[in-house]
Structure P
Amino acid sequence: MTTDEAQRDMRVSYFSGAPGMLASAFAWLIAGFVALRGSPANAVIALFVGGMLIHPVGVLLCKAMGRSGRHSKANPLGALALENTGWLILCLPITYAVAQSNMRWFFPAMLLVIGGRYLTFRTLFGMRIYWACGASLAFAGYLLAASKAQPHVAAFVGSAVEAVFAVAILLSARRGVAV
């Protein structure tokens, strides 16, 4: 399987990653409401729990949209998908430690981590838009930390950025264009 074929398989199987990104945007949105109405500490838990549900919810959305939500077993990029998930999981203790020091830094730190993860999606799906998405999330994380934004604001910004990129990716995928 060539790189182009592997990326095409990932785009077709996972609708270019848009359903997973929509599920992630929803997890950030829930965390934002928990931070706004409850406590930032509970919002951290909400984002962790929501984060664990992103892949299964994304797969369900893929299937609802007529895609398999499962790449070919012969696809060598399946390893990259698993490896960048491992990297994300290994970063969670760092973001949790940051939250123990200053709760306002947790969501910006997560935006930096998630932004970094999305940079690898350029290779996974063969779509440059993931570089823009990753950079946007990281830049937002930096600005939110620098401005000492409230946790709910940072969570809502994360949700909004992911939702905007998810819609853009979904629209391009429907047209059959890899952006």
Structure Q
Amino acid sequence: MAEKQRLSTVDLVYIALFAVLLAVCSWISVPTTIPFTLQTLGVCLTVGLLGGERGTMAILLYLLLAAVGVPVLAGFTGGAGVLLGETGGYLLGFLLTGLTMWLLEALFGRRLWVQAVGMVLGLALCYLFGTLWYMNVYLQTGEPVGFWVAMSWCVFPYLLPDLLKVALALLLTSRMRAYVR
């Protein structure tokens, strides 16, 4: 039986630092109904630089901090109410992005093309989960909203900026990976 490798102190420090990076990326925002933030860049950069396991743990730590009320989300907000609100599915979907990138990394290694596919596929899953979440929460108010309407409100305006953030994350990951062990 293979022995489970434990996380080192350095690993834990990286996880904490990148959870802080995610908070800073969320604070840099343009306030709208769903704020334009740098969170997508932060998520992709986190998993790209730390790898699947540590990167996903950093995302989970960030979400746990938000859940207990630490103001790490856009607009310096936090709390379970925000995570369970209309747009909380997109935040929780970041975990799907990390898990997707981790899975692809485990299957194909940490090559740049694998990370690119992982980032785009993870973003697509985040969008899908977030949109379905949005529709469900919106339905709880008594007014159903269709899938394409929800996509036009919550995804389409963010698609191009998010793809640019993915490209920037890939560029930064390829340049900075040697500095993160």
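Readers should treat all values here as calculations from the given coordinates under stated rules, not as data from a laboratory. Because the structure is predicted, anything quoted here is derived from the model rather than measured. Cβ atoms are built from the backbone, for glycine too; each structure is taken alone.
Annotations
- Among P, Q, structure where relative contact order in percent (Cα under 8 Å, 6 or more apart) as derived comes to 22: Q
- Among P, Q, structure where helix-only ellipticity at 222 nm (-39500 (n - 2.57) for each DSSP H run of 4 or more, over all residues; to 500) as derived comes to -28000: P
- Calculating Cα Rg over 2.2 N^0.38 Å, for residues 75-122 alone for structures P, Q picks out Q as the one with the greatest value.
- Answer label among P, Q for the case where percent of Cα pairs over 24 Å apart, for residues 67-170 alone, calculated from the coordinates, equals 28: P
- Here distance in nm of label points 7 Å out along Cα→Cβ at positions 11 and 51 was derived from just one of the structures P, Q, and that gives 2.9; the source is P.
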